[in-house]
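Computed from the coordinates by the stated procedures, all read-outs in this text should not be read as laboratory data. Predicted, not measured: the structure shown is a model, and the values here were computed from it.
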Structure 1
Amino acid sequence: MFDVSKISSLLCAALSDVLREARLAAGLSLGAVAELSGLNRQAITFIERGDRNPTTETLAKLSLALGLLPSEAWNRAEKRLESREKKAISLSKVRKNLKGS
């Protein structure tokens, strides 16, 4: 079996990395992303550091401010997790187990 909490934590950490890297690649400051997204600069900092997990609405606002669809941000996070944790965790096995439940 697999540890849902561990996978969830790793996926959220990967999402934080994706959002921070997208901001840096776009050449945007935290203040600029806050202005574009309508979110508080401190909240964005907490999300990028992995201290807070974004709600669906917050993820949508951040992603769109960075020129990404929310699904694209999640897909990048999944790919990052798969490459980072390939030996320890196989998301395809997780999906298979969930479908079999």
Structure 2
Amino acid sequence: MIVHELELAVESLDGWQLVKTPASSIEKSFQFPDFKHAWAFMSYVALHAEAMNHHPNWSNVYNTVNIQLSTHDAGGLSAKDITLAQEIDRYFIDANKSRTGV
């Protein structure tokens, strides 16, 4: 994807923010009811990221998971980041539906 296409793709992602320093990346924070749910989410993302061979920069404090995606080989944002962000969002939505029944 070219830069303009990547920026349009980021705009279509819910809640992901484009960060342009030092290299382009996207970031999002996820909130959970407790640590157990945050850890389960991270476990799912870790397995999916490993299958893609594309690993996030992230942190976890109790019920919050912060994720930053960037493709080191590309020197910034790439289609791999968009694909992983979409999968992360899909899982987050599905996990919330399962937990709340909505």
The value 28 for relative contact order in percent (Cα under 8 Å, 6 or more apart) was derived from one model only; which of 1, 2 is it?
2
Structure from which -23000 was derived, helix-only ellipticity at 222 nm (-39500 (n - 2.57) for each DSSP H run of 4 or more, over all residues; to 500), options 1, 2
1
